1. With Cα Rg over 2.2 N^0.38 Å derived from the coordinates and found to be 1.05, which of I, II does the value describe?
2. Of the structures labelled I, II, one was used to calculate distance in nm of label points 7 Å out along Cα→Cβ at positions 133 and 149, giving 3.1. Name it.
3. One of I, II was used to compute helix-only ellipticity at 222 nm (-39500 (n - 2.57) for each DSSP H run of 4 or more, over all residues; to 500), and the answer was -11000. Which one was it?
4. Out of I, II, choose the structure whose coordinates give relative contact order in percent (Cα under 8 Å, 6 or more apart) equal to 14 when calculated.
Structure I
Amino acid sequence: MLDTLWSLMARSSTSIFCLVVLSTRSAFSVIGNGVVIHLPSLFDEVLKNEAKGLQHLENRLIISDRAHLVFDFHQHVDGMQEAEKGGKSLGTTKKGIGPAYSSKATRNGIRVGELLGDFNLFSDKFKSIVATHVRLFPSINVDVEAELARYKDYADKVRPYVKDTICFLHTALRNGKTILVEGANAAMLDIDFGTYPYVTSSNCSIGGVLTGLGLPPQTIGEVIGVVKAYTTRVGDGPFPTEQLNEIGDLLQTRGFEIGVTTKRKRRCGWLDIPLLQYTSLVNGYTCICLTKLDILDTLPEIKVAVAYKKPSGEKLDHFPGTIAELGSIEVEYAVLPGWQTSTEHIRNFKELPENAQSYVRFLESELSVPVRWVGVGKGRESIINVH
C-alpha cells in the first residue's frame, strides 16, 4: 500500500513529498507546496493504481493548495529548450519541471488553489501565462479554450485531494504522529548544492523539507542518507568515478540501472566518498541506508574514491563548485577486496561475508556516519539492520 502511494507522489515532479504515518496500518501521502504538478500525469497514475485495487485515494492522498501547476506548454518549452542546446543539453526529463519553476519564480505561475477558486480568475491567469510563453516561443500552439475546458474538469477531479497541507502537517505533529519526508531526485541534483547546471529546478536537499512543506527546523529528527553501494547518474555532466568499461556495464546490468522517467541507462561508477562527505555536510546525515550491496557480489576487487586531486596533484579540501573544476579533477582510489559470493538471501549483518562487512565499515569510517541498514536485494525483506 505505501509503495503504491509513493508511486503516485513520484508523478508530481520534483522536490519534497512526505508520508504521515498515523498507525502501523494507516498513512497519508502528502504532496507539499514545493512540488510542481502535472495533473494529467497524476490522474493517469491514479487510474493505474485504482486498476490494481487501490481505492478511495481521496482519503489517502493530500495535495497542497500552494503547489504550482505544470501545463502541457511547459513541457513543450522544456523540449524546445533542450533541443536548442544541441550537444550541450542538460539531459532533462522534458516533463516541464524547469519551465514551471521558472513561471513560479517570475510570479506568473498558477497554484492548485487558484484552479479551485473563481474559474474566471483562473482563466484570465491562464490566458496571460500562455500569451507570455507564446511571445517567447512563437512556435508553441496552445488551444486555450480546449485547455480551459479540460482544466475545468480537472478542478472537479482534484478538489477532494486538496487541503492546506501546512495546517495538516502541524496538526499531525501536535498529535504525536510520525512524518517521513522524501527528497525526490538526489542531493547532487539540488539547484543550489548540486552539479549546476546539470540539476533539477528545486531544493531536494534537507532545506527543501522546510521550504517545500512549511516545517520549521526544530521538527527535523533523523536525516537518513540513502546511498547506493556504487554511484549512478542519469543525464549529462561531470561524473568523476564513472566507469566507461566492463565494470560500468556490469553495475548497470546487475543493478537494472534504468531511469524511471527517461528510460535511459544510468551512468555507473565506483562509490564516491568525497561526494558523500559533501552531501553529508549539506544534509547532516544522522545515519546511512546503504542499498544494492549485492550488485557488487561478483567483483574480485572494489575501488572506492577517497580523495579528489587537482591536475597538479594537490588534494582538494572541498567539493568543486563549478563544472569546469569538477571536470578537471583526478580521483584517488582505495582498493578493497571483493567477496565473490551471493549476499542476496542473507538477513543478518554478521552473516555477510567478512569483506562485505569491511566494505560497510570502511564507508562508516570515511564518513563518520553510522550505516544503520544494508540492502542486499529488491524487496523490503532484503534490508538488513546493522546495529
Structure II
Amino acid sequence: MNVIRKRTIATVAVITAASALATASAAQAAPDTNAPGTTSAADAGTALAPDTVRSAKVAASPKFADPAFARFDLTTAQTPRYFLYATGKGFPVISSASAVGGYGAPTSSMTAHPKWVSRSRSDLWAPHVTRRPRGDLPGDFTYTMLFNGRRTSDEKHCIGVATSQSPTGPFKPRKEPLLCPPAGYGEVLDPSIYTEGGVRYLVYKLGDNEGARRFSILARPINTPSRTFKGPAITLLSEDQTEGINAEAPDILRAGQRTHLFVSRYGYETLEYSTQSWSAASILGVKHSTGKWVEGLGRDDEAEGLFGPGGAEVIEDEVTEGGEVIEELRIAFHSHHDETPNVIEEGRLAYTGTLDRRGDQFSLR
C-alpha cells in the first residue's frame, strides 16, 4: 500500500501534521444547533481522540469541523502554502508553509455577515476555496469561497459566494446566494468545484430533512468567473444507491485516469459518520459505481481511535525527494473528541494525513 510512483498519482501519500491549538475560544466555529448534548469525556471516562492515528495528525483543535483543504503557490517562485478553513462564524482559517506542520492560530477569513443569511440562525457551514488569475501579473489572483448559509426569508440552506484577493481574506460575500433549493427541498449543502474535460462543475448535496428525507449528490456545469449555470445538474449519487442512508460533503478528485467522489456517510453528530469513495472512468459514470469505505476512515474498520471521521477533502500535492518530484494526495477530515460525541460543547478536531491508492481503493496510511 505504500509504493510511490514518481510523477504519477497511481499510489499516493501525504503526511501533514500541525500543532494542536490550545484553546476553544481561538476557533470560533459555530455550533451545530441540531445535535443533542451528551456527557463529557471527563465525566464519563470515555476514550479521547489521539493526536496521531496512522499518518493522520491533529491540525487544529478543538472546534474545526468540515475542514476545507487547499494548497496555493503564492509567489513567482511557486512557493506553496497550505490552508485549512472551518465551518463556523467568520470561517476560521489556519495556514502553514509546510503540509507537515506549523499551522498558526486561526483567524476569521470572512468578517462581514452575508446580507442574505439569517443572523438568528446563520448556519455558516462547509467552506470551499478556489482561485483564478485576476490579471496578467504573476501572483495576482482572485480567491473564491463557496459556503452554506441559512436564508433569512425562509430559513432554507443555500450556497453563497464570497471573494478576496488573499487566501486568508477578508472574503466579501455577494449580496445574494448562488443557489437555493427548489420547491419541495430544504437544502443545498457542501459546495465544491471540480473540473473535468474542460467543464467546470459545482458539486453539492440537494436534500430535504423534512417529510421524505430524500437526498442526492449533484454536479452542475457552471461558468467562471460569472458564476452562472450552463445547464441542468447531473446526478452522481442518490438515496437509491445508498439504501436511503445519508451521504454528504461531496469532494471529487481525478487520479489514475479515474474520477473519485468522496462522501461522508451517516449522521455527522454520530460515531457512525465515515468516509467513502465512489469511482468511475468519468464524472458521468459515478452514478453507476459502487461505494468503497476508505480504509482507516470507514465503518468496516475500527478507525483506530478516530470517532466519526468525515467531512473529508482531498488535494493533490508534490514534494521533492532526492532531486525527484513525487506527486502525492493529502487529505483533511474531522473527528469527534471522544466516544460520546458532543458537537455543541466540544466541536470536532481537524486532522490531516496520508492516503494511499490501489486502483479504486483508498486507505489512510
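Throughout, read-outs are computed from the coordinates displayed, never taken from laboratory work. In this text the structure is predicted, and so the values were computed from the model without any measurement. Cβ atoms are built from the backbone, for glycine too; each structure is taken alone.
1. I
2. II
3. Working: I: -11000; II: 0.
Source structure: I.
4. Values: I: 14; II: 21.
Value 14 for relative contact order in percent (Cα under 8 Å, 6 or more apart) corresponds to I out of I, II.
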